[in-house]
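Take a look at the structures below.
Each reported figure results from applying straightforward, stated rules to the coordinates on display, with no laboratory input. Being a predicted model, the structure only gives us computed values, none of them experimental. Cβ atoms are built from the backbone, for glycine too; each structure is taken alone.
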Structure P
Amino acid sequence: MPVTLKASDLKAATQHLAEIDAALGDVLKRLGPPPMWKRPATFSTLVHVLLEQQVSLVSAKATFKRLNAACGGRVTAPRVEELGQDALRELGFTRQKARYATVLAADTVAGRFQVGALRHLPDDEAMSQITGCLGFGVWSANVFLLLALARPDVLPMGDLALVKGMQELDGGNYEEPEVLLSRAERWRPYRGVATRMIWQLYLTNRNRLGEMSG
C-alpha cells in the first residue's frame, strides 16, 4: 500500500521540516503544526476540486453547497449524471465544468473510472488515472492526492497559494516551476507536509484559514 499521512504523523513531519529548513522552522514556531486537512476519497471530492479550479475557495464551496442540496445531501455520480449539464449550469457551474462533471459522472457510473481504486495506487499511477479524466490536470490530481489520499510527498505545482506562500516564506521568486521544484527538493519525503505549512502561512496572513475545507 502507498504511504499515507496520518494525523499522528503530522507533528513529527513538521518538526523534521523545521530542523532542515529554517524558514519552515519559523512558520512552525509562529503558527504551530498546520491543520490536518482531509477530504473523503470520493467522487464528490473530485467534483469539489474541479470547482476549485481557477476560482476562490469561497466561490467553489458555495457552488458545491448548492450541488449538494440539489443531490439531496450527497453528491454521487448517478445523481450528477441525472442532473445533467443544464442543471449544473443553473447551480453555478461554468459551461466547461458542467461538461467535465457530467463526463466524470458517466465514466464513474459505467465503471470506466473507479475513484475507490486510487487509494491502492502509487502516486504516479493515481495521478495518471485522474489526469486521464476530461478537465482534470496535474493541479487537480495533486490536490486530490494531497487532501483526499493524504499522500505526504505531493507538491501541487501550479497552485497559486503555494507560489505566493513560498514567496512570503523566504522572499524568493517562485514563478518559474524549476525554481520552486529546486527549493522543495530538500523537503522530500514530506513535500506535501511542507505544502500544508505554506498554505497555513498564506491563509493566516490573509485571515482566511477558515476558508480551507477538509
Structure Q
Amino acid sequence: MRNRFYLDHRIMYHLFLAALLFLAIPVYAKDWHELKDLTDVQLSEKISGFKERLEQNSSDFEALKALGIAYHIKARKDAKKYAPKAVKYLTRAYEINKKDYETVCYLGSATTMMAKTTWNPIRKMSYVNKGTGLMDKAVRRDPNNVSVRMTRAFNSKSLPSFLNRGEIAFEDFEYLADLIEKNPESYALIKKEIYTNLAELYKKAGDQVKAEKFRKLADSQ
C-alpha cells in the first residue's frame, strides 16, 4: 500500500510538472500574427521575449520565425538596421522547416529590403531578384495562404515601378478582395487595408472608376 501511495503521488507530481510546462509554452503562431499591430515599445518587448526563448532552445522554430517577422516589421522603417536581422532569423527558421511558406515569403520580402543596405547596383538587383524569387515560390506552393499573399502584395507594391512588380501586387490584392467578397465576416480585419491598397493601385494605373469603387468600399469599413 505504501509503495502504491508513493507511486500515485509520483505520477501526480510529474503530471503537474507537465501541465506547468505546457502552460509555459508561448503561443507564437498567435503572437507573430499580431505583431504588426503593436507599438514600437510593445514590439521591442516581444523581441526580448523571443530572444529569451531562443536562449533556452536555439532551434525553436516558432521563436525564430516570430523574431524574424518582428525585425521584418521594424525594417520597414529602418531597413539598414533591421533587414539583416530579419534575414538572419528567418533564414535559421527556413533551414529548420523549408515547407513553411509563410517563413519563405517573409524571408523573400526581407531579402528585397537588403537592397537598401548597399550602394552597389549589382548587389541591389541580386537581393531583389533573390527575394522576389522566394516570394513567388511561396505563392506557387501555398497559393491560398492569406499571410503569404499579403506579404507578397505589400512588398510588390512598395518596390520601384521599373522592377515590374505592379502586376503581382494587383494579382494578390485582387485575390484577397475576392476572398473578402466570398466570405466577408472571416476577413473583416483586413477589408479596409485591402480595399485601400487596391484604390491606390488603380488610381496610379489611371483607372479612376475602379479606384473610386475600392475607395468607397474602404471608407465604408
Structure R
Amino acid sequence: MTRVDGESLPVIVLGAGGHARVLIDLLTECRVPILGVCDPVLASSQTAKWQGLSVLGADDIVDEFDVNEVALANGVGFLPQSLSRRNLFCAMKAKGFHFPEWVHPTAFVSRSTELHSGAQIMAGATVQVGSVIHENAIINTGASIDHESTVGPHVHVAPGATICGNVTIGEGAFIGAGATVTQGVSVGARSVIGAGVTLRHDAEPDSTYRLASTHYQSNIRRRGLE
C-alpha cells in the first residue's frame, strides 16, 4: 500500500521544515504530483523555490484553490505542547480541504488497519493487524504499532518507538524516539512519553515521563521543549 486515497488530486504541502522534507520524499516515492509548498516564513522572505518545489505563498494562499481540485499534506512537525500542526490541520479541514492518508512504500500496514484523514505512515514503519490510526497522526520512521492498538488524533509516534499490542494512545500525545509502551497500556491525551522511556503502566492525561538522566533533562531544556 502506498496511497490510500487522493489518487487523482495534486497536492499542496503545508510547512517547510524537517518533517515537510521527509513528507516530500514520501510523496515523491509514491509519484504524487506536488503543486508546491505553503509556508509563511518562506513567503515573507520571497523565496521562490524550496526543495525544488514552488513556494506558493503563506498558508492562506490555499483559499485560492478549489477544495475539489487539490489535496493537502501536513508537513508541519509535532513536538510536545505544540499545537501548530493540529491547528493548521483543523483550520484547513474546516474550509473543506481534504488530507489523504499517506503510506511510504517501505512501510508495512496490515490490510485490516484503519487509517483516518491525514494519517502519515513514514519509511520503515509497521502497523499491525486491527490497529486504528486516527486523523493527522504521524507514525514516524521505523516506528512499530502492534496488533489492535489505537493511535488517537494528532498523535506523534517518533522514530524508532515501539507500541506493543492493545495499546491506546489518547489525542495529542507524544511518544518520543525509541520509547516503548508495553502491552495493554493506555496513554492519556496530551501526555509526553520521552525518548527512550519504557512505559509499563497507564499514563494519565497531560502527564510527562522522562528518563531520570540529568544530561537528558539538560538537552530537553536547551532545545526549548519545556
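Taking percent of Cα pairs over 23 Å apart, for residues 104-191 alone for each of P, Q, R, which is largest?
By percent of Cα pairs over 23 Å apart, for residues 104-191 alone, the leading structure of P, Q, R is P.
Identify the structure, out of P, Q, R, from whose coordinates distance in nm of label points 7 Å out along Cα→Cβ at positions 72 and 112 was calculated to give 1.2. Intermediate values should be presented prior to the final figure.
Numbers: P: 2.6; Q: 1.2; R: 3.4.
It must be structure Q, since only it matches.
Assign the value 21, 11, 9, calculated as semi-axes √(5λ) of the Cα gyration tensor in Å, for residues 136-183 alone, to the correct structure from P, Q, R.
P
Matching task: -25500 is the computed value of helix-only ellipticity at 222 nm (-39500 (n - 2.57) for each DSSP H run of 4 or more, over all residues; to 500). Pick the structure from P, Q, R.
Values: P: -19000; Q: -25500; R: -4500.
Derived from the structure labelled Q.
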